[in-house]
Structure P
Amino acid sequence: MTLQKSITKKTYGISELSKEFDITTRTIRFYEQQGLISPARSGQTRIYSEKDRVRLMLTLRGKRLGFSLAETKELFDLYDTTLEGDEKQLNLILGILNQKNAELEQQLQDIDRVKTELSLVQDRCQKALDEVVKKKEKSV
């Protein structure tokens with residue numbers, strides 16, 4: 001006896017994705033216009049695939065990390081055309097990813113420095129406030 005699995009592809013509506021990612025439907029349509037996602041259509045209704053959902057998630061994550069939409073589209077386009085593993089395209093993708101990784105590492109270092117400075121200023125302000133309160137209490 002052979003068991004057959006029913007493969008059902010999950011699809012999403014624009015409102016569903018809008019709610020899931022807390023973005024407007026206009027934003028999703030904009031990303032579609034930019035070629036980042038490409039939903040199927042049933043009349044006027046957009047039908048988003050799991051691939052579209054993942055690309056939307058990656059686009060939003062990339063945006064938070066400083067990737068431009070053009071960079072994100074370039075990575076998607078390169079990924080789509082490198083199924084055969086073209087050496088030049090893979091090297092280009094790796095170069096872009098290495099550059100972004102270096103930029104993010106620099107940002108992390110900068111954030112650590114700023115956090116240290118903020119802590120120092122916070123400590124100085126707290127000590128100054130403590131002194132002001134002590135002087136005020138002595139004078140009362």
Structure Q
Amino acid sequence: MKTYSKKASEVSHAWVLIDASEAPLGRVATKIATRLIGKYKPNYTPHMDDGDYVVVINADKLVLTGNKADSKVYYRHTGFPGGIKERSLKEVKQLDSTKAVVAAVKGMLPRNKQLADRLARLRVFPGETHEHTAQQPVKVEVK
């Protein structure tokens with residue numbers, strides 16, 4: 001028996017639509033990360049980037065459980081001494097709700113050469129409308 005390895009000519013990217021208001025943020029992010037990696041496919045090959053394009057809608061209506069809106073904190077650093085800045089998830093959601101979804105998905109993707117390409121295939125929109133109707137994305141339920 002031989003091990004199958006996918007070739008570059010066999011790679012196909014599908015378009016998937018996910019509604020962020022259906023389930024909690026973590027559950028939505030895991031479904032998105034699995035689709036971006038392509039690990040759900042039976043012929044998954046780790047060194048090939050065979051994930052799907054993922055369109056996320058309703059990022060403004062993120063579902064959070066517990067006290068995460070106030071207790072979850074995002075940090076960044078300005079590069080200067082003492083320049084650490086922090087924002088709660090509630091503040092990030094008010095400023096730009098799409099960043100919360102992207103940060104959650106990025107945290108679930110492996111840190112390798114394919115990370116930038118996978119994140120480039122993620123399209124997050126704050127409302128119900130999106131600009132990828134021509135690609136006819138297939139709606140995926142998250143439960």
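Which of P, Q yields -0.80, -0.97, -1.21 for log10 I(q)/I(0) by the Debye sum over Cα atoms at q = 0.15, 0.17, 0.20 Å⁻¹, as computed? Label of the source structure: Q. Taking mean count of other Cβ atoms within 10 Å over residues 25-32 as the measure, the highest value among P, Q is held by Q.
Where does the value 2.2 come from, among P, Q, when distance in nm of label points 7 Å out along Cα→Cβ at positions 65 and 105 is the thing being computed? The read-out was computed on structure Q.
For the read-out relative contact order in percent (Cα under 8 Å, 6 or more apart), a value of 16 was computed from one structure; give its label from P, Q.
Working: P: 16; Q: 35.
Checking each candidate, the match is P.
The value 18.8 for mean count of other Cβ atoms within 10 Å over residues 33-40 was derived from one model only; which of P, Q is it? Source structure for this number: Q. Among candidates P, Q, the computation of helix-only ellipticity at 222 nm (-39500 (n - 2.57) for each DSSP H run of 4 or more, over all residues; to 500) that gave -8000 used structure Q. When FRET efficiency 1/(1 + (r/R0)^6) of positions 49 and 81 (r between Cβ atoms, R0 = 30 Å, to 0.05) is calculated for each of the structures P, Q, the largest result comes from P.
Throughout, read-outs are computed from the coordinates displayed, never taken from laboratory work. Since the model is a prediction, treat every value here as computed from it, not as a measurement. Cβ atoms are built from the backbone, for glycine too; each structure is taken alone.
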